[in-house]
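Heads up, there are several structures right after this.
Bear in mind these aren't lab numbers, they're just calculated from the coordinates by the rules spelled out. Please read these numbers as outputs of a predicted model, since none were measured by experiment. Cβ atoms are built from the backbone, for glycine too; each structure is taken alone.
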Structure 1
Amino acid sequence: MQKNLSRIGNGLLLYGICGFGFQILYTVFIPCFLGKSVINEVWFSWGSVIIPVYMASFPIFLLYMRDSISVPVIKRKMSVKELFMCVLIGAALCGIGMIAGSGIDYFLFHNNGTELDSLFFSSDLCWRVLCAGIIAPVVEEIIFRRYLVSTIAPYSERAAVIVSGILFALQHGNFSQFFYTLLLGMFWGYIYLRTGNVIYTIILHMIFNLTTVLFTVTIYQLFREIYLIWCVILVAFGIIGGIIAIVQRKKIFFAQMPDKTVFRQLFSSKGMVLYISYCIGIFWVNYAVEW
């Protein structure tokens, strides 16, 4: 058990360090070959994430973790109705998390948004859809659901869901996204745990990201007069999802396993400690000016 749990931390640390290193190389060498003016190009900003993190570091993570995965025992298909209910519940969780995260950002750090928010509003729709709506959900769900949940679940199902959410939230590196990614990460982790199929969580992740990049940002940019109506619709979805979550809460179950032992061994491994320290470092960099 300890070997497999330690491997998770080592894999994530390798993924993070490689991504950071490749980003430095990207931001140094691309301007050298194409000129410093490319730094102001939208494709350069998106490329600084896609190429170093998703195209270079992700395959390294898969190669390192290839022998550690253990698919959850429970496998079942989800109906379209169940998938839609998950979308509504996710809307409720997302709304709660966004209120908490945005509140902390605004009142404690006087921060009105992240660099990613600025990139969303300054880039073309095709870039937003490709990067945030398609590539990111696929990569992140494979890492934080398929590998993390599958590896931890045989020892503790509850720990697998909680850890999946915590690490998924930490890697975003800011409070604005932390709380809703934490809640959604745990929710999607539970869905994967009970279905054994990462396709469902990828679909849900895509729906939420595309709702932002395809609808919310576009409506705000082009149709300010109906933006308020769109926000009301999202709030309504969240309220309905909250009611569904309350009604369905008794159906949530976990196999009885020694959670404390798993948490202790997982978070005491050197790789995990270093990876969490790396994530905290990203928080510090993002809020250095405000602090």
Structure 2
Amino acid sequence: MPGSIVWLASYPKSGNTWLRAMLTHLLAEPGEDFSVNALAGTPEGGDRHALDDACAISSAEMKPAELLPYRALLHRQMADEKAAPFFVKTHDQYACGADGTALFPADASRAAIYLVRNPLDVVLSFAHHSQHPVDTMIARMADPGTMLNLWPDRISDFLPVHLGHWSDHVAGWTQQRAIPLCLLRYEDMIADPAAALARVAATAGIAASPGQIAAAVAASSFERLREHEAAEGFSEKPPNMPNFFRAGRAGDWRAALTGDQVARITADHRDRMAALDYLPASMT
């Protein structure tokens, strides 16, 4: 019997929030108000206080690797308490501990939606999100040790997230066989959002008509989401970031990256980019 959790997994800036907005509209009751601050895909699995309460530990005193079995326990508890499909957003790599314990237990999982985006565009969006130079983000995306929510001088309310090397992140989720997987390219979601949402709904076991799918897509356009962000703010936006929802385009890297930057990213991630049809034509 599969678990209730449907993981919405991705490297940051790959379309996860947009998909969550579409799912929120799709799952809403008729006439229900929409808030950009109440999206489907709870971040509960990354909440430090939820973990400490569930496992009776002080996670702030532990290293990220030591937290893996406790986080797996929390995921199982979440699956037991929630009806399927229960969407959970994560940016963590798919990982197993030294004893084989999976961070994302198969018995807690109904399916995984893995969103992937061309790293040439990810680096631009990630640089905007973090307010760091593009060259800094190129280096971070190639670093196996890259983490989120981990600082030397303070403790975050959210647990450390192991991003690591972009290619390793992609490989970890797409090559695991424990959880049924729906691989969704951001570029395909832009080209045909209704088809993408229909695939996600089918994977999650949601019965949705073409009309319901179309309505959810229309209500989740980037223009609509920017309007919601302007009206109510967005709690997931970093405080130093001008706006979270930008253009929602593919291919901006062609005008924004230098030839050297394109070459560095391609050298770092050639195999995964080739497998996903992301290699620039000049480098195939």
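Suppose Rg and Dmax of the Cα atoms in Å, for residues 85-156 alone works out to 15.3, 41; of 1, 2, which structure was it derived from? So the calculation was done on 2. Structures 1, 2 were shown, and distance in nm of label points 7 Å out along Cα→Cβ at positions 5 and 37 at 2.7 was computed from 2.
Comparing relative contact order in percent (Cα under 8 Å, 6 or more apart) across structures 1, 2, the highest figure is found for 1. Comparing FRET efficiency 1/(1 + (r/R0)^6) of positions 61 and 133 (r between Cβ atoms, R0 = 35 Å, to 0.05) across structures 1, 2, the highest value is found for 1. Comparing Rg/Rh (Cα atoms, Kirkwood Rh), for residues 13-172 alone across structures 1, 2, the highest figure comes from 1.
Tell me which structure, out of 1, 2, gives -13500 once helix-only ellipticity at 222 nm (-39500 (n - 2.57) for each DSSP H run of 4 or more, over all residues; to 500) is calculated. It must be structure 2, since only it matches.
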